[in-house]
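Just so it is clear, none of the values below were taken in a lab; they were calculated from the coordinates. Treat the numbers as computed from the prediction; the structure is a model and nothing was measured.
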Structure 1
Amino acid sequence: MMTDAQGLLDELAEAAERLGAAVQRQPMGGDGGGLARIKQRWVVFIDTQGDPAEQIQKIADQMPELGDLETVYLSPALRGMLGDGT
């Protein structure tokens with residue numbers, strides 16, 4: 001069963017892809033994940049062993065690095081987590 005946090009994490013990953021980032025979902029021991037620039041491209045790493053809410057926070061804090069968040073649709077719940085408020 002998908003949790004609300006898992007749904008928001010999936011939405012965040014889709015938004016990152018729309019902003020041009022690659023998204024990699026892989027097991028990293030539960031404490032991994034985040035954003036990295038590899039060979040001139042942003043890559044979002046999602047730790048499949050990690051708590052979805054913690055993954056959201058790690059990635060959300062770095063999302064502005066990917067570009068203008070106003071150019072992609074984000075649900076009000078996700079915008080609130082990004083501190084965007086719009």
Structure 2
Amino acid sequence: KRVAAIGGQRVAIQDGHLLVDGQTVPTAWPEPADSDFPELLVPAGHYFMLGDNINNSYDSRFLGPVPGDDVLGRAAYRFWGSKIGTRL
């Protein structure tokens with residue numbers, strides 16, 4: 001998952017686009033989101049997480065913002081398998 005917004009920011013999905021504090025944010029989504037998400041103020045000390053496959057991701061839209069204490073680390077590298085859909 002990617003951090004879409006941090007504590008104190010307002011996040012929403014409207015007309016297939018991610019908005020943070022009312023501004024459209026570029027995404028890595030393969031297609032626009034197929035449903036809207038109402039504006040939410042992310043609580044202090046929390047993160048709003050979204051998956052890259054936005055239309056098939058179980059993320060903060062369903063689970064809510066993630067408390068900072070639950071974040072165990074920061075990704076430093078991203079690896080891809082030799083075939084699409086496989087794991088390393």
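Thinking of 1, 2, which structure, once Rg/Rh (Cα atoms, Kirkwood Rh) is computed, gives back 0.99? Label of the source structure: 2. Among candidates 1, 2, the computation of helix-only ellipticity at 222 nm (-39500 (n - 2.57) for each DSSP H run of 4 or more, over all residues; to 500) that gave -500 used structure 2.
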